[in-house]
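Next up: some structures, all given as structure tokens.
Read the figures in this text as sums done on the coordinates, not as results from a lab. Computed from a predicted structure; not experimentally measured. Cβ atoms are built from the backbone, for glycine too; each structure is taken alone.
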Structure 1
Amino acid sequence: MEVKVPVGCLLIQTGKQIEWLTGGDCIAGMHEVVVTNRTTDAIRLALEQNRSLWRVSSTLFAHIASDAVLKPLGHFVESPLARKYPPMHAGDFVEQELSVINLKGSKGDL
């Protein structure tokens, strides 16, 4: 799906911790870059105009402190989905996620 961000706006992609805090109201997204027809048209035009094809992106990842408790907050507590998001320390959640994607080391690894 092509995403168009209006001028003066910021695109924020929801991660799994925000999904937890919103009791599933905001679902974590998967990041991917897709080349569309607009992309290839822009590349062709830049080449014709002898312009650079460099693309600049600014990425920021934010995480909740590992000793903080992840749980639905505010009005999200009342959501029917909230029970699927039980309280859990953020550090335990991160370890669980790292384990799922085979990136969790053993206790002795640094």
Structure 2
Amino acid sequence: VGWDGIAHNTTDGDALWATKGGGGGFGVITSLTYATSSIDQVIELTASWPYTALKDIISIWQALMSNATSAFTSELLLGSADTFEMKGLLNTPALEAALLEHLSPLLARATASNV
């Protein structure tokens, strides 16, 4: 950790690794600062499937998210209804067509979707 008390990715990899649970120890974080950037427009995507498709959809979703653009974030939401859903946000509208193509194996099986 630097003289300023801040752990930096480039110089303090071991300290950051330890605070993430590395080495079986623990770390105490007393302050946390995030670097943010502004976003002009966000596209929201929602899709749903019946619970009978849960196992297949989770497998497909995990595979697709492992190499999706970092401009897209998503989560699967499991509720008490008959269906579960994926909600996602895309922060780069120019990538919408490419993202929808990438997600086509998921969206083709959805009972409902909305972009």
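Match the computed value 17.4 of Kirkwood radius over Cα pairs in Å to one of the structures 1, 2, and report its label. Mind showing how you got there, number by number?
Numbers: 1: 17.4; 2: 17.1.
Source structure: 1.
Where does the value 43, 34, 20 come from, among 1, 2, when Cα extents along the principal axes in Å, for residues 28-67 alone is the thing being computed?
Working: 1: 54, 18, 7; 2: 43, 34, 20.
Of the options listed, only 2 reproduces it.
Structures 1, 2 were compared on distance in nm of label points 7 Å out along Cα→Cβ at positions 4 and 60, and the highest value belongs to 2.
Supply the structure label, taken from 1, 2, corresponding to distance in nm of label points 7 Å out along Cα→Cβ at positions 20 and 100 with the calculated value 1.1.
Values: 1: 1.1; 2: 3.5.
Among 1, 2, the structure yielding 1.1 for distance in nm of label points 7 Å out along Cα→Cβ at positions 20 and 100 is 1.
For the set 1, 2, ranking by distance in nm of label points 7 Å out along Cα→Cβ at positions 52 and 92 places 1 highest.
Tell me which of 1, 2 gives 0.15 when you compute FRET efficiency 1/(1 + (r/R0)^6) of positions 44 and 84 (r between Cβ atoms, R0 = 35 Å, to 0.05). Kindly include the intermediate steps, with their values, before the conclusion.
Details: 1: 0.15; 2: 1.00.
It traces back to 1.
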